[in-house]
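Structures follow.
Readers should treat all values here as calculations from the given coordinates under stated rules, not as data from a laboratory. Computed from a predicted structure; not experimentally measured. Cβ atoms are built from the backbone, for glycine too; each structure is taken alone.
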Structure I
Amino acid sequence: MIRFPTTFAEPWCNWVQLVTAIVAVVLAVATVTGMILHNPPAAADGEKPPKPRWALLAMVFWALVPPAYFWYEFNVMWKTGAPTVSLEVFKYSQELSRNIWLAFVALLAGLYFR
């Protein structure tokens, strides 16, 4: 049996959190790995080659989707999922997640514009 922290009494909310976390970590590792490994050779005249389109799409994805999930988590899951933790604990976890997200977006911007 899978045991993971339960923030909500409603099982679907806990599963959404778990699946979202797993997918986010896998996509984050793939994005960073792709941006690090994609290092096209410079042109003969010294001009930098254009950035790949997927890298820009990944930047837009990571800039927009996590805040939308944070909004969904509070406005839908928190209000309907019968939370088992206090609002202060929930707010602290969202604040921590936000800070990690901002650092991650800064890392992606640094890799994209290098």
Structure II
Amino acid sequence: MNRGRNFFARSVICTGALLSNVSAGMLNVALIDIASEYGRSIDDVQWVITLYLLTITVCLPVMGRLGDLLGKRAVHNAGFLLFTAGALGCALAPGFVSLLWYPASTAAGPWAS
């Protein structure tokens, strides 16, 4: 692998790790705004973060094994696609129930990276 490709590959992998941490932080900061937007209590809205963290916990070993079986590049690219779809779903979530599940797909994406 030449130097340019190696730098690009590392940059993409580091971006995936950064996206995971940034999205977790954004959810914590936005709790009050989410609660007021959907007319829910903070207790209800905390489920968004709980499902996000549970998904990360479950997906980490699963995605590692899938990477071994299917190839790291394929799983990494699928993870980025999943993260992008989940982020778009979060931005366009029509209701609270859909907002519960879109962050879960966002959480699974970077761990495939």
Work out the source of 33 here, i.e. which of I, II gives that when relative contact order in percent (Cα under 8 Å, 6 or more apart) is computed. II
Taking mean count of other Cβ atoms within 10 Å over residues 5-12 as the criterion, which structure among I, II has the greatest value? I
Could you figure out which one of I, II the value 51 for percent of Cα pairs over 18 Å apart was computed from? II
Tell me which of I, II gives 3.0 when you compute distance in nm of label points 7 Å out along Cα→Cβ at positions 77 and 93. II
Taking FRET efficiency 1/(1 + (r/R0)^6) of positions 45 and 101 (r between Cβ atoms, R0 = 41 Å, to 0.05) from the coordinates of each of I, II, which one would give 1.00? II
-22500 is what came out when helix-only ellipticity at 222 nm (-39500 (n - 2.57) for each DSSP H run of 4 or more, over all residues; to 500) was calculated for one structure; which of I, II is it? I
Say we calculate distance in nm of label points 7 Å out along Cα→Cβ at positions 13 and 85 for every structure; which of I, II gives the highest result? II
